[in-house]
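Colleague: Pasting the structures in now, so scroll down.
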Structure 1
Amino acid sequence: MTVLVFALLAYLLGSVSFAVISSWFFKLPDPRTYGSKNPGATNVLRSGKKSAAVLTLLGDAGKGWLAVTLAKTYATSWELGDEAVAVVALAVFLGHVFPVFLRFQGGKGVATAVGVLLGLHLWIGLMAIATWMLAALIWRISSLSALIAAALAPVFTATMLGFGNSTFAVLLMTLLLIWRHQSNIVNLLAGKESRIGEKKSPGP
């Protein structure tokens, strides 16, 4: 029962959309109405307001980190094992992707996944970030960089934490993240995916 409570709280935290919050704060259009219509940092950046995109990125990553860190901190005192941490990690990610506050239409989960990885182990998160940055430097395509980092995340987790519950949770997150990038994969195969730095109108 305690694990379910932890999972529910993590899911509700994950459901908080910082893309919507930052857009409201900076008086920008709702990110669900322009660009990819994805409530995430990359789409918010298309508004031209970098500070809003940074706030979105930090907020979405921060909630993933916070949920996992709290789970790691209190799991022992509640006599719970590492499976509770894994459940919380997956729950906060699911909250971002399928947020109850946005009628289950959320972001693709890249920033929140990075926050989860940083919470699980600092070096796992840093390796994922470094992978994204290297891929972005080479190809300058955000979605491709995210897919490559996501594909390697379970490998990084298994290397640092072994083949346990956390690695299984990260693997599930990776599969879901790849599924959420279906349209990007289609565009990548067609050579139509936008590159980092390209300006797009946010629309009405």
Structure 2
Amino acid sequence: MSTISIIGSGGMAAAIGGLAAKAGHTVEVMSRDAAKARARAEQIGAGATTGVFAAAPAGDIVVLAVPYSAVLDVVKQYGEALAGKLLVDITNPVGSDLKSFVTPEDSFGAREIMKAAPSDAVVVKAFNTLFSRVLAAGPVEGRPLDVFIAGDDAQAKARVSAFIESLGLRPMDTGQLSMAPTLEHACLLSLGLLAHSVKHTNFSIGVSLLG
């Protein structure tokens, strides 16, 4: 098992951190609000620790579990403390209308994060299509949840895939980081289903393999 650093203290931090601790990983929680980080680490349990915000994370895998509205500033604040790290981008750059994106027209969230990060950091998109409540619950009726991933570095994707599998989830590689905007659009699909069809967040988008 490995050390996983999570920047953020909200619902997704709790969900990923809880599954990681249950799987035997060492979890480090980091937040601007040190009290919230301590509370989240205590909730996660299993020896979860807290780190100093903007200091070098203990884990080689760093989960960016903050809203997109804050993530670029967070990455810039960490600066070279993220050098050489594998950054897992779980964000969705969705506008307040829940129908559009706040990123430049010729870009997307994961690319903006990559531009803000140190040049030797690696970004892998993952977990952004899952609601925190569903993720925290884990596999349903023996069927693992699908976690779609995208990234340019094959070794980094293999490490993220192994981490996802250790949580009892199923990694689904969608290709290079240029597929990240497609995954970000999948968030809009979920929001559309939430608003017009399903009417609650107890669902996930996944793949059924036939035959």
Structure 3
Amino acid sequence: MPKVSEDYKERKRESLLESALKCFGEKGYQSTTMDDIVAYSNTSKGLIYNYFKSKEELYLTLMEERTNRTFKNLKERFEKFSTAKEKIEELFRIYKDKELTEDWRKLIRVHMEFWIISPRQENTNEIMSNRYKQYRDFLVQIIDEGKNAGEIKKEVQSDIVASIFWAFIDGTCLHYSVVGENYSYMEQFNKTEEMIMKYILTT
């Protein structure tokens, strides 16, 4: 048997993850089976199980890697900003600049579907709760930096504002994924950004 390079294994693994994500988007997480992912990726069941033990493991790997990539990209984008205000504005801009496509809507549904069903299993619930905490604490750190610099009001509760921010992101994206083009996506973001900034900034 020819020896398979590590580079090939990694490329195959990435291909399986992308195929699974597209399959989840088409059929929904709960309706998708490993057989569906095998068919969608045009590979064998034996090969896919060499990489992932279950559909759940496949999904969690997807989320972990996408989360790591997101924070890496955020840190790179934030290098050009020196204030908390600029960083929060950039967070809003990332979502406002999203290309509103059917693929984006499908991705939102996959995230939300798994988020809703995750509490049914203890290990999954813990993983998803930790992922949420990672996003919340990321924004808490930015808000605290702003408070220390005098940009953000001292009385602002950083954890509450961070939770509100991500709740708004989830809610707006979820509404858009259901309503589609008739939903005032951009107007929702603009008005919420205006309200949050007015509430937290000293000037």
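Just so it is clear, none of the values below were taken in a lab; they were calculated from the coordinates. Predicted model only: the values in this text are computed from it and were never measured. Cβ atoms are built from the backbone, for glycine too; each structure is taken alone.
Colleague: Suppose you compute mean count of other Cβ atoms within 10 Å over residues 42-49 for every structure in 1, 2, 3: which one lands on 21.6?
Modeller: Source structure for this number: 1.
Colleague: Matching task: -25500 is the computed value of helix-only ellipticity at 222 nm (-39500 (n - 2.57) for each DSSP H run of 4 or more, over all residues; to 500). Pick the structure from 1, 2, 3.
Modeller: 3
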